[in-house]
Structure P
Amino acid sequence: MHDEKVRLSAFDWLNELSLRYGDVLPWAELSSGFVLEGERVTLIGQKGIWKPKIIDRYPISITTSVGGPYKDSMTNDGFIAYAYRGTDPRHSDNVILRNAMRDRIPLIYFRGLAIGKYFAAWPVYVIHDDPGRLAFTVAVDDHSLLEHIERTSEQDWDSESVLIRRRYITTEVRTRLHQRAFREVVIGAYSERCAFCNLHHPELLDASHIIPDSDEWGEPEVTNGLSLCKIHHAAFDSNILGVDPDYRISVREDILREKDGPMLRYGLQGLRGHQLILPRKRQDWPDRERLGERFKRFREAG
C-alpha cells in the first residue's frame, strides 16, 4: 500500500483519538492501531523508531517512553533532540530515520507521560543529524500545511521563515507536553482524587502548582503540586483556601463570615482545619517549604 496513504490515514485516526481522549492517548489504542483496507496499521511498539509492517521504507513514529534508556532534550535553537537507537549511526533504525530526514517524510512523535499514557504531536520532521551527539533534531510543524510541505522546494524547506515557524510550534508543543506531564504525575500520585475533598473523577481534577510555574521556585515536579477538583483548584489559586506546612487547610476569614448555599457551607467553609489528603508515597508529599511560602501569600491576601 502506498506510504503516503497510510501516513495520512494515521494522522486522521490520531485526530479522531484526540477528540475522544484529548492530548494524552492510551498505549492500548496506539499499539492496536486501526485497519486500513483490511490491513492493520500500528503506530507504536517496543522500538522507539517504529515502522509498521504495512509500509516498507520509512518509520511512522518516534517514541520516548517513561523510564526508557533514552532521554530527549531541547537543542540550543529550540527543537527536540531525539537520541539514536544505540551508539551505532549505521543501526538499521537510525538509517531509516535518516532516510525519512532525507526524503522529508512526516512522522508522529510520542512522549510517554506515565505508564500506558502518551502525548502525541504530528507532523514532525527530522531536520538534522548529529552523529557526534548521537541524536537527530526533530521539529514539529503545522497540520494544515501537510499537503503544501510535500510540494515545498528544497530551498524553501530550509528557509529562515520555515525554521521560525517550526521553532514556534515546537516550543508550544513542548509547553503543552510539560503541562500534561505535570498533570499526569501529580494526579497519579494522589490516586486520581482531590486532595481537599477526595472527589474521585479524573475528568474533574487539575494539577495545581503550589508555587506558580512562573516563579523561579515553581518547578513542574510532583512535590510542587496538588491534585484538586476544579472548584478547589480555583479557590486555592484565588487564595480562598490555603494549606499550611503541617498540611492543614485554612479558609479565608471573609469567606467564613459569608452566608450562601450548600456549596459555600460544605464545599469551602467546611474544609477549615481538615488535613490534606496526601499521596501514598511519602516522597510525593507536598514540599513543606513551598507550602510555607504559599501560605504566607494566602495570609497576606486575607
Structure Q
Amino acid sequence: MEHIGFALNAVLPSMMLLLLGAWLRSKNILSSTFSSEGDKLCFKILLPALVFKSIVSGGSDPSGYLKSIVFCIVLIAVSIVVGLLIVPRFTSNRKQIAVIIQGAYRSNYAMYGIAFSQLLGNDETEAIASIIAAATLPVLNTTSIAMYAHYTGDKKHSILRTLIIVMKNPIIWAILLALAINAAGLTVPVIIGSFVKNLASITTPLAFILLGTRLTKEYMKADIKITALVLFVKLVVMPAIFLPVAVVLFNIRGPELIPVFLFAAAPCAVTTYQLAVQYEADERLAGNLVTVSTLVSAVSICFIISLLKMMELI
C-alpha cells in the first residue's frame, strides 16, 4: 500500500489538473481559442523557460548521464525502424501511417518528463530529465517532420529545410543557451533567474489544464480499434520491453531511471496532433491518441511507479 500511495501522490495531482481543464472547457469557461493560444504560450515561452531553468540550476554535465541519453536514442531508432517495417503492411492509408508510428513511441516528454521528475525525484532528477530532452528533442523533431512530410506527400521538405524547421523550435534554443552557460561557467543574473523561475513554476499546472481541455467529444472521433491497438503498444508494450533493457543492459537505476521510464511510458505527444494538422494527416486519430492516452496513463504510470518503487529501482 505504501508504494501505491507514493504513486498516487505523484499521479493524482496532475490528473486532477487534467480533469479541471476538461470541466472548464465543458462549461465554456475556457474556449478552444484559449487552448490554442495557451499551447503557443507553453511551447514558445513556458516550456523553454522550464528546460532552461532545470539545466542551469542543475549544472549537470551531459556526459555524466551518457547511458541514459544513448538508451533514449536507441529507443527512438528501434521504434522508428520497426514502425516503418510493420505499420505500412497493416494500413494503406498514408494519412494514418505517420500518426500511428509517432503515437506508438513518441511520448509527451516535454510535459511529463520534467514535471514528473520534479514530483518523483529531486533537483538532480529534474536536471537529468532536461538533459535527456536536450539530446532527444532535435532527433524527435527532425524524424517526426520528415516522416509526416514523406507520408502525407503534399509538403515534402529537403533535409536542410527540415533542419531549419527544427532549429526554429524555441525549446532547442533554450537548451543550447543553458548548456552554453554551464559550459562557460557563467552565472545567470539574479533578476533574470527569478524571472525564468517564475515562468517555469506555472508551466506544469497550465500544461496539464490545457491537455484537459482536449478531453472533449470532438477529439475522440477516430477509429476505436486503431486507437486501442496503438495505445496498448505505447502504454504497455513499450515500457514492458524497454524498461528491462534500461535496468539490465544499461544498468540505469535510482534517480536516473525516473526520466528514462517516463521517456518510454508517458502518453502520446501533443506534437503528434499538431504535426498531423500541419501536414493534413489523420488529425482525428492523432487527437484521439493524445487525449485517450493522457487519461489511460493515469493508471499505467501509477502501476509502473508502484512496481519500480516496490523493486527498489527508484
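Here, each number is a calculation from the coordinates, and none is a lab measurement. No experiment lies behind these values; they were computed from the predicted model shown. Cβ atoms are built from the backbone, for glycine too; each structure is taken alone.
List of remarks:
- Structure responsible for -24500, with helix-only ellipticity at 222 nm (-39500 (n - 2.57) for each DSSP H run of 4 or more, over all residues; to 500) calculated and labels P, Q on offer: Q
- When distance in nm of label points 7 Å out along Cα→Cβ at positions 9 and 33 is calculated for each of P, Q, the greatest value falls to Q.
- For relative contact order in percent (Cα under 8 Å, 6 or more apart), the highest value in the series P, Q is held by structure Q.
- When distance in nm of label points 7 Å out along Cα→Cβ at positions 57 and 193 is calculated for each of structures P, Q, structure P gives the greatest result.
- When percent of Cα pairs over 28 Å apart is calculated for each of the structures P, Q, the largest result comes from P.
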